[in-house]
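No value in this document is a laboratory result; all are computed from the given coordinates. Quick caveat, the model's predicted, so the values are computed rather than measured. Cβ atoms are built from the backbone, for glycine too; each structure is taken alone.
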Structure 1
Amino acid sequence: MPSLASYVMTVNGEQVPVSAAPYATLLEVLRENLSLTGTKRGCNQGVCGACTVWLDRVPVRSCLTLAANVGERAVTTIEGIAPDGSLSALQRCFVEHGATQCGFCTSGMIMNLEAFLADHPAPTRDQVRDALSGQLCRCTGYVKIIEATLAAAQAKT
């Protein structure tokens, strides 16, 4: 049995102690150690985007990120983007536009698109389509996801 590394991480604005294998990914620590299961394990190779979280508000693939290397960077998961228990504008628009089906890819999509909308408050359809590159959804066909993102951008302006 490998020795465990102990460190403190800032997750969703709170400092949390972690004790995990030194090779544990951020995805594993979030799901298995901290019970933050909104972040999904899809391909586990950084291809599908289901595991997207923010490090200092920048989207990263948590399945490719070693948790022990996060250091003092702020980790935000889907559970932390609307901390008061309400939905963000994008989350509301996903619901209103039927942009989810099975829901497996949704948290990664929302994490990626929230960061995108912060940098592009009035995106075009093509810009949203480009922002979705690397976010795989096998259910919706992306049309409703794009519509929801555009509606959320309009709601924020």
Structure 2
Amino acid sequence: MSLTNYFENELQDLIFNNTTIPYLGDATGLVGSTADGSLFIALHTADPAESPANQSANEASYPGYVRQEVIRQATGSPNGGWTVSGATASNTAEIQFGAHSGGSPATQNITHFSVGYGDGGSPNADLVFYTGALSGTLAVSSGVNPTFAAGQLQISVD
């Protein structure tokens, strides 16, 4: 069994743009949050896996790294927002991680990303919603800023 294309789009709109899903439940539908809130993008040195859904699993740890916050709306700050088209959400603005500031580890090979709930210090901070592999390995060493250009981070359901 799979989701319909209609519902995939509606679900992505709810999660990434805080948009109500009409016709689900009562007359108000499945209502988005009262405040947009944010999603947090993390980088990983290996697949963080779907179970257990733990954003700190295999998370990058180079000096200068922190998860990046992206607001749950079509545009805005920090780091823009999201465009939803069909079953795919993509970032509307560049998402730039901190530069490797030297030290240990000298190089980290980033292979995956995740989208989750928290910044690493909040309750449920490691809750993951989506994971994915990068198209290639990114070697992060001193001075390198891992970056997703606008539209480069593609998050799909099917």
Structure 3
Amino acid sequence: MLYQSPSYGEIDANGLKKRISTYMTEKKDAHYRIIVGSDSQKTNGSGYDFVVAIAIHRVGSGGIYFWKRDMISKKMSLKERMYEEAIRSLVSAETIFELFRENGISKYNIEIHVDIGRNGDTRDMIAEIVGMVRSNGYEVKIKPDSFGASKIADRHT
């Protein structure tokens, strides 16, 4: 599994672990938020471009982020896409949790940012998708607070 970063180029899971660990130990006393969000866009063909972003936010001092892209070539309804985005975020959050189980970073609550909100076509899905994320043990944010999905991941779709 390869991730991309605006600062570090292409990076594998071990490189991701090393880079995040280094970043978080540079300022051990800082407050950090770990955010995972996904976005998707229809491609020119009959598929979708899915991007998952992982952000390490050093509160008050910026942050770093990484992303992973997958192209899916099948038709999907909006509801299927929103569930697929949420599931991809959950899988990535579990990956991050497993990568950092031993070194203490796993003590941070990982936030899942979903690209749904009270306005628009996704408003009817809020209870279902938020419930799914929470039932997996994660804090969840929706628009307008879900910048991990609606700003960071969206930048790369």
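So the values come out like this:
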{"quantity": "Parent structure of the calculated result 13.2, given that Kirkwood radius over Cα pairs in Å, for residues 7-70 alone is the read-out and 1, 2, 3 the choices", "calculated": "3"}
{"quantity": "Read-out distance in nm of label points 7 Å out along Cα→Cβ at positions 31 and 63, computed value 0.8, structure in 1, 2, 3", "calculated": "1"}
